[in-house]
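S.K.: Below, each structure is written out as structure tokens.
Where a number appears in this text, it was derived from the coordinates with a stated rule and is not lab data. Here the structure is a predicted model, which means the values were calculated and not measured. Cβ atoms are built from the backbone, for glycine too; each structure is taken alone.
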Structure 1
Amino acid sequence: MDTINFPHKESSLLIHRKVNVRAKRLSLRVSLQKNAFVLTIPLRASEMSIARFLSQCTEWINKNVHKLSHKKGVVLGENISLFGTPFMCVEDPLRRKPVLCKTTSTLRLPFRYTQKALHDVFKEVATESLTPYVLELGELLGKSIKKISFRDTRSRWGSCSAQNIISLNWRLILAPPEVARYVCVHEAVHLIHMNHSSAFWKKVETLCPAYKAHRQWLKTHGYSLMGV
């Protein structure tokens, strides 16, 4: 996969080129995994047609470039909000793995640690914070939930299977609590409506009257959380 330097304001953007023998037309998307634009190219597309296509995408690129530019991270000396509670990120050389200390409201980080170890801490917070709420929703809806899991996904915030298994993205704890609860409501309502019908949204609104605002928050800021 090679790249294209696409002029953007005072600098340029790197667009990844991906030739796909099954593609019938040129397409451009944002890849959260690569934190870049990815251009899918049919096998016989000419360089002239590619240049013309990208020129036509300029406005779309300008509207979506912000999705690549706001990545949350853990910075020593700064606070990170976990389900609405701020924790100061501090270095702790005595630790082998990241540890959340609720007594001192600190996220204690060793000199060296893996992203997986840090994500495990966040996943534990998500499990503790959201599991009781999801179970409560199940009771309100008169449905038993077989399993609640927290996953490391980059493309969706949650899912609900026909077997009454609810999966949630642990990154929800980085969002405002009311937004995280909205996603829980959304997935729980799928226990009774496995679709997005008017009945589904009516039930979501009953349980979460401000759901439209929370859904818009995710559309606007969700990409920055997915970058963690």
Structure 2
Amino acid sequence: MLSLAEENYLKSIYHLSDAGEKAVLTNELAEALNTKAASVTDMVKKLSTKEFISYEKYYGVKITNKGKSVALAVIRKHRLWETFLVQTLGFKWDEVHEVAEQLEHIKSTLLIEKIDEFLGYPQVDPHGDPIPNAQGKIKKLEKTALKNLATGSESTIVAVKDSDSNLLKYLEKIGAKPGKKLTVISKEEYDGSLQVAIESQHYFISKEVSENILVTL
């Protein structure tokens, strides 16, 4: 039985490592979790002893298959809870992240499977993030950041990278949500801002926003 803190560390390591593809430096982990380097070192040693990660000083942390299994289970619960909160309880998509952060640590596997069944086995959460299945498998979808598209490109929004509530409120306001069609009208060379059309409505969006909107062609 892992503690809440241990689960949070494994989830963060999984995300920072691009699903285990690369090592994560301890200072990266400290910044992501907003904690002290000494605390990270202590936790890393503990998780390494339990074989959830491998750690080598100066080279960083790599998550093991055992650790991935835990991280994916937590991510699955988080995204199912976000979906449940939006679809069933009427939460807005900018209100669910912090609540799901608490609910993701509930241990009952049966409860999570019942929620999955009740929701009709959703493939993605309200932000477009894929929901791992009960076996920890994730359906991958080729996508790119809106900022990478050329003028005239037509695409479909599939996900939002950042869970910041202010960003989500802004995207809600302009209708830039997963499933919506989007066309790049023009790009400003000076600052990377874009003029886009979302369902015939034109908007100017910053480079920062365009980095957080993920689309598929």
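S.K.: If Cα extents along the principal axes in Å is calculated from each of 1, 2, which structure is the one that comes out at 58, 53, 29?
M.R.: Value 58, 53, 29 for Cα extents along the principal axes in Å corresponds to 1 out of 1, 2.
S.K.: When distance in nm of label points 7 Å out along Cα→Cβ at positions 99 and 115 is computed for each of 1, 2, which one produces 1.1?
M.R.: Clearly, the read-out refers to 2.
S.K.: Turning to a different aspect of this structure: Work out the source of 51 here, i.e. which of 1, 2 gives that when percent of Cα pairs over 15 Å apart, for residues 27-74 alone is computed.
M.R.: 1
S.K.: Something else about it: A value of 4.7 was derived for distance in nm of label points 7 Å out along Cα→Cβ at positions 19 and 91; which structure in 1, 2 was it taken from?
M.R.: Value 4.7 for distance in nm of label points 7 Å out along Cα→Cβ at positions 19 and 91 corresponds to 1 out of 1, 2.
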